[in-house]
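These are the structures, in structure tokens.
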Structure 1
Amino acid sequence: MQPVAVHEGTGPVVLGLPHTGTHVPGDVLARLNQTGRVLSDTDWHVDRLYAGLLAGATTVRATFHRYVIDANRDPSGESLYPGQATTGLVPETDFDGQPIWREGEGPDDADIADRLKRFHTPYHAALRGQLDRVRAQHGVAVLYDCHSIRSVIPRLFDGTLPDFNIGDFKGAACAPAVTRAVADICADQRDYSHVLNGRFKGGWTTRHYGDPAAGVHAIQMELSQATHLTTETPPFDYDPEKAERLRPILKQILSRLDYLAVTGALQ
């Protein structure tokens, strides 16, 4: 299986999907323990949730699972959130802190280097290529990085996560108009909660590519999985009724970002 799947669109918006993949190569799968094989930290069904919402959008999707290597982590291994609980470039544990590898089968430096080459690097080469293509065509590119996570994970955050978690790396990754457009739409939703730069401020993808001065605006949306799953435990089923309430809001967000880009508001 190819490590990345790309759909080239004609518009200025690029959807990044680094965590929806569930492919684990056999040599890696054999080393995962029973906890790891559940793949619980997948961004379940996020690709389905966004499918078809914005005509002309480009999508770049990692097909491999984050336990193989995390496409939204710095390839150097530097932590996104120093001093806070998180998972690394190749996770040792799941989000709850439970080991995911068989005893003595965790990844070593050689494994990490191999997986960087086989998976992480191709994904980001594809993403960079699409951002460059879109920016050359439109003068600007908007990277909307799509994520989801369980609504309750005591190891990572207190209480229940808001429904919409917007991250722009404290304003550094995009123009204020991008953040304002997303945050205002979320704030208008009576049935959903939101936060800007709360527990999730934008992962490595947002921080790495976001360069407003160079015409690349990046923003991350971390959705609570309570917004679109029947249950946040196995089998992590998609809830069509919940999704159909959520999808129009996501469509409004993407359409607004597209409008800002095509009308020159971000140049």
Structure 2
Amino acid sequence: MSAWVLVTGGATRLGREIGLSFAKAGWNLLCHYRNSEVEANSLCKEAAVLGVQAHALYAELESEQSCHELFKRTLDITDQNLSCLVNNASLFIPDNAHDFEERQALQQLSVNLMAPMRFGKWFYESIVNLSKPQPERSFASIVHILDQKVFNLNPDYFSYTVSKLALERIVALQAQSFGPHLRVNAVSPGLIYPSGPQNLENFKLASRANLLSTPIEPEKVAQSVLFLAQNSCITGTTLKVDNGQHLLPSARDIMFITDQLTNTHP
């Protein structure tokens, strides 16, 4: 029986790369989406060509009810055989500590933090409540997608950063709480795609502002997620897949100080 993975925000960008990596490794795929139905269906067709099952699932992640409906559909489709949950979906809204808008801050906390907390609770319950636990359950895992910003603080994107900082702390807490039934790890990527108001020229420069002076390959980040899902000896760990970006302190978000960093670090 092939393992199943649920990737939230799985239709585009890094989520798509993660889904493809799992499909290429023989995993069945559940691709969650909110606004990218066409892209989600396209990914599922591509995964099916690889010989695995794939389904696109719509949900908004701001409410507990919608999250619960998504997870219930996940368990129904997989026949209670979900093996990995990748919390990739996130909101990324510009704000700072002195002018954040409370509604938007709460939206980001709901999607970036509360949804992974909810899914973790229900995933754990689904395993321990099985009357006949399956052998592969010891390999079940959660992988949270973080951001190098949590190890390289700057005040930009304040509410987003707060949500990711809390999610980084949850890795160890969930690993302690869910063991031995469920492993919990994280991947912390650097800049992979243009973000926010960033133009292509700025992105090309910013993507090289790291210790290796090289753009980060999205597929390498995705392969790191797959590695954590398949290595049953790892829990409570975060892999920094950012070409050393977190080791270059910056007073602002990378898109705002690209020229400064690229001039001082050839």
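No value in this document is a laboratory result; all are computed from the given coordinates. Only a predicted model underlies this, so the values are computations on that prediction, with no experimental measurement involved. Cβ atoms are built from the backbone, for glycine too; each structure is taken alone.
Assuming -8500 is helix-only ellipticity at 222 nm (-39500 (n - 2.57) for each DSSP H run of 4 or more, over all residues; to 500) as calculated from a single structure, say which of 1, 2 it is.
Answer by label: 1.
Given a computed value of 4.3 for distance in nm of label points 7 Å out along Cα→Cβ at positions 102 and 174, which structure among 1, 2 does it belong to?
Source structure for this number: 1.
Hey, relative contact order in percent (Cα under 8 Å, 6 or more apart) derived from one of 1, 2 reads 23; which structure?
Working: 1: 23; 2: 18.
Source structure for this number: 1.
Taking distance in nm of label points 7 Å out along Cα→Cβ at positions 214 and 230 as the criterion, which structure among 1, 2 has the greatest value? Show your work: numbers first, answer last.
Numbers: 1: 4.5; 2: 2.1.
Once distance in nm of label points 7 Å out along Cα→Cβ at positions 214 and 230 is worked out for each structure, 1 has the highest.
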